[in-house]
1. For the read-out helix-only ellipticity at 222 nm (-39500 (n - 2.57) for each DSSP H run of 4 or more, over all residues; to 500), a value of -14500 was computed from one structure; give its label from 1, 2.
2. Here mean count of other Cβ atoms within 10 Å over residues 23-30 was calculated and came to 26.4; which of the structures 1, 2 was it taken from?
3. Compute FRET efficiency 1/(1 + (r/R0)^6) of positions 71 and 143 (r between Cβ atoms, R0 = 30 Å, to 0.05) for each of 1, 2 and report the one that scores greatest.
4. Comparing structures 1, 2 by distance in nm of label points 7 Å out along Cα→Cβ at positions 7 and 127, which one has the largest value?
5. Determine which structure produced the value 2.8 for distance in nm of label points 7 Å out along Cα→Cβ at positions 63 and 135, calculated from the coordinates; the candidates are 1, 2.
6. Consider the structures 1, 2: one of them gives 12.8 for mean count of other Cβ atoms within 10 Å over residues 103-110 as calculated from the coordinates. Say which.
7. Assign the value 27, 17, 8, calculated as semi-axes √(5λ) of the Cα gyration tensor in Å, for residues 47-94 alone, to the correct structure from 1, 2.
8. Tell me which structure, out of 1, 2, gives 46, 31, 29 once Cα extents along the principal axes in Å is calculated.
Structure 1
Amino acid sequence: MELVKENKAKGRKVYFCGDRYRKVWENKIDWIYTHVKILNRVMPGFVIDYGNDYIDYKVIEGVTANTVEHTDKFINKIYNFCLENIKATKPWVHGDWVLSNIIIQPDNTMLMIDWDNIGIYREEEYLNKLHTDLISAFGEDNFKRAINDSASI
C-alpha cells in the first residue's frame, strides 16, 4: 500500500493499493455503514469493500479537473456537470466541489469522487457551497463570465 494523501486533522489516510484506493480512519467511524449504503445508491460499483474503519474504492481512470486548463468553456462544462450531478443524486448532494474531486475520464465523461461530505441539504445551501467552491477554484470574475450565458448566481 502506498500512502497518497493524509489528513491529520480528520485522522484519515488514503492509500493506493494497485487495483483500489483505501481510505482509512484512525478510529471506527459510526457512519461508515450508512455512508456505504448511500454511496451504493448514488455511485453503484464505486465501493469495493469496507469495514469498521476503512472503505475501498474503485480506481477511476482519468485526470482531476484541477489539472486541466481553465478556459471559459471548461469552467462552464464543470459547472453544468456539477448541476447535473446534483439532479442525478438527489436527495443526496456531494457537498464538496473542489476540482480535485472531479475526474475527467479518457472519454471526457466526468465523475465525482471523495463523497465524505454527502448529505441532504437545502437548495440554497448546496448552491451557495457549489458557487463558493467553483469561485475559489476559478476566481470570481472568471467563474461569473464563464457561466453568464447558462445560469445566474
Structure 2
Amino acid sequence: MESPGELATRIVAALAERKQTLATAESLTGGLLGAAITAVPGASTVYRGGITAYATELKAVLLGVPADLLDRHGPVHPSVAAAMAAGARDRLGATWGLATTGVAGPDPVDDHPPGTVCIAASAGVPVTRSLALAGGRDGVRRETVEEALRLLWDVLREEAA
C-alpha cells in the first residue's frame, strides 16, 4: 500500500500531465491534506489552494454548503463532503475539489463517534466515501488524509481507464 507521500506524488504528476488543478476543503484535517500535497516538489503547477472551514457555519459561508443541508444532517455527512469539494473547486477555480469532514475526537459530535469521517472528490459528479476510523485524534486525522488522497487517486485512475 502506498504512503500518503507516494499518493500525493502520483496525484500531482497525473494532474500535471492532464493539465488539471486541485483545491482542497478541510475540516477535521485542519490543513494536513493541503500540506501533504504541497510537500510534493512541483505541486504549485496543480494545487490552487485550500479552505479550512473548521466551524460548521464557515462550511456555508466560505464553501457554499447549503445551510439547509447542514441543518438537516450536520457537518458530518457524505452530502456535506460533496458540497465542500464542489465549493472549493468552484471558489478556487480548480478542476478538482477534495474534501474532508468528520470527528477526530476525543469526544463525539452530534452523536457521531470519533473516527466518523466523510470524504469527497469532485470534478463534476462527486464521489464520496464514509469511513469509520479507529485510533486517537492524531491517527484519525492522518488516516483521513491518506484516505482522501487514495479516493482522488482511485478516481483519477478510473477516469484514465
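Each value in this text was obtained by applying a stated rule to the coordinates, not by laboratory testing. All values derive from a computational prediction rather than experimental measurement. Cβ atoms are built from the backbone, for glycine too; each structure is taken alone.
1. 2
2. 2
3. 1
4. Largest calculated value belongs to 1.
5. Of the structures listed, the value fits 1.
6. 1
7. 1
8. The correct label is 1.
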